[in-house]
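K.L.:
I've put the structures underneath this note.
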Structure P
Amino acid sequence: MTAILKVDTIQDTSGNNIINESSNTITIGASGDTISIPSGATITNSGTATGFGGGKVLQVIYAVTSTQVDLTSTTWTDVVSASITPASSSNKVLALAAIGGLNRHSGDTELQLRILRDSTAVGETKGLNNGSNNFLSDVGCSINELDAPSSTSSLTYKIQINNRDANGTVTASSNGADTSITLLEIEGW
C-alpha cells in the first residue's frame, strides 16, 4: 500500500514554516536559516542548479600552437586563437595566455603582446625589451585577464604580437615552443 501525505506547508513546533510549496516551487527554510547536510549524506542534482553564487568554472577551452610567427612590422599579428560561447551574459571569461619562444632580434625595438576578444583588446603588455641592441632569446611570458563580455554569442580570443618600432624582427613560438590560450567561463557573481 502506498501512503500519500498532501500538504502545502510543514511547520516546526514554534509555528515557523520550514517547508512550503506554492506555484510548483518548494521552499525549504526561511531567510537566515541554515540548512545542514549531515556527513556522509549525498545530494544528487539531475536538473539545473541555480542561485548558489558565482565563481564556478562552467567550461574550459584550450588551444595551442608551436608554429613560429616572425614579425618585422607594427601590424598586430595572430599567434593562436580559441572560441567560447558563454551560457549567460553575466558570466565572465578568464583568458590565460602563455607565450613561448619569444625573441627580439637586432635593432632597438619592442615586442608587444595582447589578448584580443573579437576586435577588442582585453589585455596588453607595454613592451618587452632588454635594452638597446640587446636580444631576447627564447623567453616565455604570460598574460591573464578576467573579461566581462556581457554576451551569449560565440567569442574568439586571440594572442597577438606586435613589433612596436618595426626595427628588426620579433618572434613568438620560435624553435617549436608552445604558445597556448586557455579560456575558462566563470559563473557571474
Structure Q
Amino acid sequence: MTLPITQFGNPVLRQKGARIEKITPEIRKLIAAMFAAMHKARGVGLAAQQVGHTLQLAVLDVREVTDRPSTLELAGQPADVLSIMPLVLINPEIKPVGPPFTGPEGCLSFPEIFAEITRPESVKVTALNEKGETFSFRCGGLLAKAVQHEHDHLQGILFIDRMTAATKADLKPELDDIQAATKAALKKK
C-alpha cells in the first residue's frame, strides 16, 4: 500500500518532527513506504510530515533528474552523487555554506505549484542513515535545494514561506483551492 501524500491545509505539515531515538522495524517500514510514495509521485524528496508522521525523517532520490545537476563532497573530496542515492536523513542538521541561489522549486504537498525560491547554493549535512549511523556530506545544486526543502518540512516550514510576497500573491487562488479541498476532505474523515 502506498501512503497518501498530505496536501497543503493539513495541520500536520506545520508540525515540527520529533527526533528519532531508535531505528525500529516500524521506522524501517515507514522509510520503505515513503520511498514508494515519493517515487510514485515522481518527486525527489519527501518528509515524514508529508505522509502524516511528525518525525525528523526525510527520504531523497535525485537519480532521475538529469537537467538540474547536483554536487557532492564526502570527507572533503568530490564524490559521485549516485553513490549515496537513495538517501535517508534521520534527525538531519544542516548548515548553509554557499551563497544564495534562486531557482525553481515545487512540492508534492502543493500539486502543480512551482515558484522561484532563494536558498543557499550549498549546505553541510549531518544525519543518521537508516542503520542509525551518523554520516556527513556537503552538497550543492539540486540535492542541496532538496535537502533544504525537506529539512524545512521537518521544522513545519513550507516552501510557500520562502516565496516572495508577490509570488505568493500571484499563487493565492491556487493555494486557496488546495487548502479548501484539503480541509473539506479532512472534515469528511
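K.L.:
Using the calculated result 203 for volume of the Cα convex hull per residue in Å³, pick out the matching structure from P, Q.
P.N.:
P
K.L.:
If percent of Cα pairs over 16 Å apart, for residues 74-177 alone is computed to be 57, which of P, Q is the source?
P.N.:
P
K.L.:
Output the label of whichever structure in P, Q has the greatest value of mean count of other Cβ atoms within 10 Å over residues 58-65.
P.N.:
When mean count of other Cβ atoms within 10 Å over residues 58-65 is computed for each of P, Q, structure Q gives the biggest number.
K.L.:
Supply the structure label, taken from P, Q, corresponding to distance in nm of label points 7 Å out along Cα→Cβ at positions 42 and 162 with the calculated value 5.3.
P.N.:
P
K.L.:
Out of P, Q, which has the highest value for FRET efficiency 1/(1 + (r/R0)^6) of positions 34 and 82 (r between Cβ atoms, R0 = 30 Å, to 0.05)?
P.N.:
With respect to FRET efficiency 1/(1 + (r/R0)^6) of positions 34 and 82 (r between Cβ atoms, R0 = 30 Å, to 0.05), the highest-scoring structure among P, Q is Q.
K.L.:
With distance in nm of label points 7 Å out along Cα→Cβ at positions 2 and 122 coming out at 3.6, pick the structure among P, Q it was computed from.
P.N.:
Only one of P, Q returns 3.6 for distance in nm of label points 7 Å out along Cα→Cβ at positions 2 and 122, namely Q.
K.L.:
The value 0 for helix-only ellipticity at 222 nm (-39500 (n - 2.57) for each DSSP H run of 4 or more, over all residues; to 500) was derived from one model only; which of P, Q is it?
P.N.:
Checking each candidate, the match is P.
K.L.:
Tell me which of P, Q gives 5.2 when you compute distance in nm of label points 7 Å out along Cα→Cβ at positions 18 and 154.
P.N.:
P
K.L.:
Quick check on the output: 33 is relative contact order in percent (Cα under 8 Å, 6 or more apart), derived from one of P, Q. Which one produced it?
P.N.:
Checking each candidate, the match is P.
Since every read-out is calculated from the coordinates, none of them should be taken as a lab result. All values reported here derive from a predicted model rather than from experimental measurement. Cβ atoms are built from the backbone, for glycine too; each structure is taken alone.
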